[in-house]
Structure 1
Amino acid sequence: MEKTFFAIGAISAALAVLLGSFGAHGLKGRLAPEQLAVFETGVRYQLAHALGLLAAAWAVGRFGGDAARWGGWLLVAGSVLFSGSLYALTLSGVRWLGLITPFGGVAFIVGWVLLAMAALRG
């Protein structure tokens, strides 16, 4: 599991850099500044939680247990739901996609809490 989280985190970080570059160069001038800020928020959270997945990989190897594994998977889910919904919202203009974003935020929060629990138990 630790290799899986590490690989997903590394790929997610690379994708965040790619999307950040796309936003800065490919979307500038095509999106309103407010929309570009929303896109950049998705990139920022994806990159931060990609690093979190590297921490989750370490936690699984160091502490083991369900809390660390679930924490890692919730960081993955949070990235898809939170950042993914912001990307889709800005690129498609479909406003209801913003309703998905808070679910990703909750997944991030619970994932981090579970990683903390794994550390305290380990």
Structure 2
Amino acid sequence: MVLSDSVHIARRFQRSIRIDTDHDDLRALEGFVCPKSSADVLIAIGHHVSETGHGAFTWTGPYGSGKSSLVVALGALLSGDKERVAQATTAVGKSAAKSVLDALPPKTKGWLTVPVVGRRAEAA
């Protein structure tokens, strides 16, 4: 018997989330567990953007803390796509999802999210 026949490793443990490739993938949030502190960040961002109109923000934290997953969840929540919204609502919790959607209503087509990923490089 091959080990892979009896052991299944959930997708979330197989690789890290990549914002640029996973932002519109329904499977990206499978098994994502959103801690209350992360849900609170989403709520705060929603209120801040709603109240000030400022749409740029930065999230920092240690490697593996869930920043990319949270970005994918926020993008899905605001997408306007029923399946993605439902999945993100499950991931972040109904209360947090409602707060974010109340602050940033997606209207008919949802918000356009543009995944931008940077990296360090030598100056040319």
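Every number in this text was worked out from the coordinates using simple rules, so none of it is lab data. Owing to the predicted nature of the structure, the values given are computational and were not obtained by experimental measurement. Cβ atoms are built from the backbone, for glycine too; each structure is taken alone.
As an exercise: log10 I(q)/I(0) by the Debye sum over Cα atoms at q = 0.14, 0.27 Å⁻¹, for residues 48-111 alone, calculated from one structure in 1, 2, equals -0.42, -1.25. Which structure is it?
The correct label is 2.
Could you figure out which one of 1, 2 the value 49, 26, 17 for Cα extents along the principal axes in Å was computed from?
1
Can you rank 1, 2 by distance in nm of label points 7 Å out along Cα→Cβ at positions 32 and 104 and just name the one with the largest value?
That would be structure 1.
With log10 I(q)/I(0) by the Debye sum over Cα atoms at q = 0.13, 0.15, 0.28, 0.31 Å⁻¹, for residues 8-63 alone coming out at -0.47, -0.61, -1.20, -1.21, pick the structure among 1, 2 it was computed from.
2
Give the label, chosen from 1, 2, of the structure having the highest value of mean count of other Cβ atoms within 10 Å over residues 24-31.
Result for mean count of other Cβ atoms within 10 Å over residues 24-31 over 1, 2: largest is 2.
Starting from the value 1.8: which structure in 1, 2 was distance in nm of label points 7 Å out along Cα→Cβ at positions 16 and 80 calculated from?
It was calculated from structure 1.
Ranked on mean count of other Cβ atoms within 10 Å over residues 56-63, which label among 1, 2 comes first with the largest value?
Once mean count of other Cβ atoms within 10 Å over residues 56-63 is worked out for each structure, 1 has the highest.
Taking helix-only ellipticity at 222 nm (-39500 (n - 2.57) for each DSSP H run of 4 or more, over all residues; to 500) from the coordinates of each of 1, 2, which one would give -26500?
Considering all the candidates, the number was obtained from 1.
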